[in-house]
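Bear in mind these aren't lab numbers, they're just calculated from the coordinates by the rules spelled out. Note that the coordinates shown come from a computational prediction; the quantities given were computed from them, not determined experimentally. Cβ atoms are built from the backbone, for glycine too; each structure is taken alone.
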Structure P
Amino acid sequence: MTEASVGAAPLPEVQPEIQPKPPANSIFRHACYIMAENPVTGLSFALFVAIALGALLGPDLAPYDPLSSDTSATLQPPSLHHWFGTDLLGRDVFSRVLVATRLDFVIAITSVALVLVIGGLAGVAAGFFGGWTDRIIGRVSDTIMAFPLFVLAMGIVAALGNTVTNIVIATAIINFPLYVRVARAEANVRRDAGFVQAARLSGNSDLRIVLTQILPNIMPIMMVQVSLTMGYAILNAAGLSFIGLGVKPPTPEWGIMVAEGATNIISGEWWIAFFPGGALMIAVFCFNLLGDGLRDLVDPQRRT
């Protein structure tokens with residue numbers, strides 16, 4: 001043993017460098033980032049929260065009974081006692097608009113959720129498997145698209161009866177081809193992608209590939225379609241009610257209220273139709289703006 005080796009200090013053990021674990025990117029933090037990045041998205045989410053709160057708490061916040069009439073207070077203009085005025089029967093328009101938010105919101109949410117599940121899965125199956133599956137689903141979609149959609153909704157509701165359930169079914173049916181075509185196109189593009197081939201070579205079944213690989217990657221474009229369809233669903237329900245095939249009066253509903261106040265615009269009682277129409281416009285405007293924000297929120301490529 002040499003003198004150098006005797007006097008040398010022992011070498012320290014080399015410890016492997018531990019990389020700090022990145023913080024979890026929560027959905028809430030990602031949503032805050034998306035809204036801060038795009039103020040229009042923040043506005044649309046704020047409007048959506050306001051509409052959702054109105055639908056949830058509307059009957060409890062309404063200052064008057066939306067169904068009770070007061071013949072001594074008919075056709076009063078907007079005032080401190082009646083913010084949106086009163087209608088032909090003396091009912092408070094503000095209370096009716098607020099309570100009607102729940103019904104229209106439920107119709108939109110339910111019909112869109114129904115067609116998203118049925119139409120989305122049918123479109124993915126048509127695009128991923130092809131063959132007879134694609135032909136059958138495509139012919140069903142083409143048959144529905146052969147009719148004017150609102151006329152088809154009128155026929156369905158007239159045949160089944162003008163109830164809320166039948167309005168939801170009719171709205172889902174007329175929107176079925178839209179979801180099928182979007183989902184089919186996206187699944188058809190991605191069925192031969194590299195990550196799908198890798199999942200198939202790893203031994204995953206077709207069902208597992210569809211649920212874990214295809215669906216998460218087509219959800220951003222489907223969310224845009226969801227937001228647009230929600231606005232159309234509210235317009236469809238209001239249109240059916242406007243022509244007498246929707247919700248039966250005296251139930252508060254925006255389309256019925258616009259129809260009831262349309263005849264009074266000429267005589268000067270503009271507020272009866274203006275405020276329900278304004279609520280309808282704001283809801284559709286909100287859902288149209290919400291599409292880009294929902295796409296960014298569920299897009300896996302934005303979660304960095």
Structure Q
Amino acid sequence: MAFLRSIGTTLEMIKWEHSIFALPFALTGAMLAAHGWPRPMQLLWIVVCMVTARSAAMAFNRWADADLDAVNPRTSARAIPAGLLTRGFVAAFTVFMSVLFILSAAQLNRLTFWLSPVALAILLLYSYTKRFTRWSHLVLGFCLGIAPAAAWIAVRGALDARILVLTAAVLFWVAGFDVLYACQDAEHDRKHNLNSVPAAIGIAGAFWTARAMHAIMLGLLLWLIHLFALGPVGGVGVAVVAALLLYEHLIVSPNDMRRLNAAFFTMNGVISVVFFAFVAAALLIRR
């Protein structure tokens with residue numbers, strides 16, 4: 001019973017339901033590679049890879065940042081600092097999810113198997129980047145951005161440079177909202193010698209940085225629509241994403257960040273699902 005409680009606490013800690021952020025972009029990459037729906041078993045193993053990789057990365061992040069979380073009022077109630085989970089249990093969970101991820105990647109093709117430790121290393125490295133660079137937001141963006149490229153490889157067994165446009169789009173999308181999210185900890189990060197864009201250039205500058213990143217994302221999505229000839233349906237999808245991003249930026253400001261969690265969690269989950277839906281529709285209609 002205690003073990004099951006620990007598992008439940010771990011799943012709550014890593015917020016596994018937020019896998020929805022990157023999963024639709026991975027599925028977008030898979031559908032672009034397959035010119036429609038991939039085979040059912042490919043879809044299954046792509047989803048398993050996404051969930052296990054993210055679970056390993058989030059658990060490792062909580063393990064690596066436990067001491068930092070303990071001295072931050074916003075994060076001191078997290079499971080490890082609060083004593084709800086031990087470091088050893090979280091480390092074991094990380095190892096288990098990492099092994100499951102690699103075994104799942106092996107079910108797809110040889111290249112996904114050989115690249116899986118590389119992807120895992122990138123995901124785990126992110127946890128330490130805020131200790132030495134203000135641009136950890138871009139590293140986090142890259143961690144999620146590799147999802148569509150990885151899904152393409154899962155379907156095709158090779159990489160096509162065109163899918164890297166979606167990787168770049170996801171990179172700037174995630175980096176932008178992570179810059180906004182980091183505004184909550186700007187003062188704390190300065191005090192404890194941690195790096196972030198808000199800590200380096202201030203809240204107002206961070207908001208402009210996030211806006212610029214999201215503008216770049218929209219330009220890259222338009223390029224993607226052109227490269228894959230997704231037509232008017234794809235174009236409408238980008239327009240809807242642009243409207244959602246605009247709303248996201250309108251509900252928060254440097255002087256009012258009360259709705260930051262709504263912008264970060266709710267809206268970004270909607271954005272990824274909406275874009276996937278329009279790309280899927282464009283591909284299926286074209287068939």
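Given that P(r) over Cα pairs in 5 Å bins from 0, in percent, derived from a single structure, equals 1, 5, 9, 12, 12, 12, 11, 9, 7, 5, 4, 3, 2, 2, 1, 1, 1, 1, 1, 1, 0, 0, 0, 0, which label among P, Q identifies that structure?
This figure was derived from P.
When mean count of other Cβ atoms within 10 Å over residues 112-119 is compared over structures P, Q, which one is greatest?
Values: P: 20.0; Q: 16.4.
When mean count of other Cβ atoms within 10 Å over residues 112-119 is calculated for P, Q, structure P comes out on top.
The value 5.4 for distance in nm of label points 7 Å out along Cα→Cβ at positions 200 and 248 was derived from one model only; which of P, Q is it?
P
A value of -23000 was derived for helix-only ellipticity at 222 nm (-39500 (n - 2.57) for each DSSP H run of 4 or more, over all residues; to 500); which structure in P, Q was it taken from? Don't skip to the answer; put the middle values down first.
Working: P: -23000; Q: -25000.
Traced to structure P.
One of P, Q was used to compute distance in nm of label points 7 Å out along Cα→Cβ at positions 128 and 232, and the answer was 5.3. Which one was it?
Considering all the candidates, the number was obtained from Q.
Looking just at mean count of other Cβ atoms within 10 Å over residues 120-127, which of the labels P, Q belongs to the structure with the highest value?
P
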